[in-house]
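Please find the structures below.
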Structure 1
Amino acid sequence: MSAIVTLSKQLRYYKRLQLHRNRDVSHYLTAVQHWQKQRMQRMHQPLFSQLQYQRLASFLLDRLYNMHDLNELAKQLDKALKEKIKLDRFLPEGVLSAAISAFRLAYLTLKLDEQVAQHLLDQGITIIDDDSIHQAMLTLQQYNDRIKQLILLRKISQAFHQYGRSFLTQSAFRLARRTAYRREFNFLYDYLAEAFAAIRSTDRSNIFFEQFIADEKQVLQRIYQGHPMPFGQNCQLAQA
């Protein structure tokens, strides 16, 4: 499937999310994502606190897991489709593919969290905590989709690692900056530039992502194996 077909399909799915039309769902989704970020910061603190990984951890939490950035990426990619701008004419093919994959991951994350938010809203739950999220995920049976999420994260991290360390790709990417800015794709370019900078901030980015993915898999296994506290001891609260 071509990049443009994949992109068009992902944008259609993104526009169907309830958060665009239902203010209550959007409100609950914000609370769920706040809880998720707090959980990841707490559970992965030994990994995230290592000096060599701090820039990667920041990109993971603040850019990949960010509803505002997803909205901005969607606007930029939608602009390319509507104006029939062929991004691969000034962005290296591998870089464009990585960008579309990052958007796909962000969409899948948002979709799964929106399902949780909708369930909590339907149940009239106003305190978002470990127990309410745990019960929602059990009810929704999200295990397979959450595993797909981690598989996609691995593929994206490998792509960013490959292209972020390729002299030819990075040379072409730097040359594309002027054209990207002139065509008003500033956000898309800067987003990718930050991703590559985070990858190059350590020689062990692959180890960082593999550890994060392994730890997240353990969380999922504890959830669906009936562990009473799959997220650890310290319950985090968020008001919906």
Structure 2
Amino acid sequence: MIERIIVGPFHTNTYIVTTGKKECLVIDPGAEPETILSRLEVLNVRPVAIVLTHGHIDHLSACNGIRAKYDTDALQIPVYLHEKDMHFLENDSADRARSIFEPFGDEGLSAFDRLFDLRPGQVTSMRDGFVIPDTDLTVIHTPGHTEGSVTIYSDSLAMAWTGDTVFFKAIGRTDFAGGNDLTIEQSVRERIFILPDETRLFPGHGPDTTVEREKSSNDFSVDHLMI
């Protein structure tokens, strides 16, 4: 079961992916932890891991809220982030995050104030080829939006979660620190478009699509409304 929840001022897609009868992964819990927690309770599933497609705060600001609900003294929900995006969690993370929202003016700064939370506690770094424990979800390093952007791919499900690398008929913006237009295009063409055509793509914003559809219709225009 794949459940999409749209949260936050930038309409970020948070995904609940069941991995067992009452267990799930949460991919990109971007905002509104109470909304995500409510849906988890309705579905009667408990998160066993949180997976982040990249380090921007509109994809991770609900991590602490979810952990506060489910962490115990004996067990803490692991949070996974690519090693090249770990700098988003360093001591100057507030300044880094704020600089991303400043180009949006007062509306952007208001969104920053709504989203910014303390950095998630312990975070486990991932690299290309890492497999999320007890699943077949494999990390494909797809830099360009950020240096550590990843796509999470399941061969058995024929599904991939692409974060802000590729959207329906668009790609992610590259004008923030760590972004690169040539790199993101290379990531899409050489790492995502080589997946089977029937693979469903679940992006960080907007509707889902397929590899086949994007290969035929994506003109690599940048969606500047998204972070």
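Observations
- Parent structure of the calculated result 14.4, given that mean count of other Cβ atoms within 10 Å over residues 164-171 is the read-out and 1, 2 the choices: 1
- Percent of Cα pairs over 34 Å apart from the coordinates reads 8; which among 1, 2: 2
- Entry that produces 17.8 once mean count of other Cβ atoms within 10 Å over residues 20-27 is calculated, selected from 1, 2: 2
- Structure from which 33 was derived, relative contact order in percent (Cα under 8 Å, 6 or more apart), options 1, 2: 1
- Test item: helix-only ellipticity at 222 nm (-39500 (n - 2.57) for each DSSP H run of 4 or more, over all residues; to 500) calculated as -23500, pick one of 1, 2: 1
Since every read-out is calculated from the coordinates, none of them should be taken as a lab result. This is a predicted model, so every value here is computed, not measured. Cβ atoms are built from the backbone, for glycine too; each structure is taken alone.
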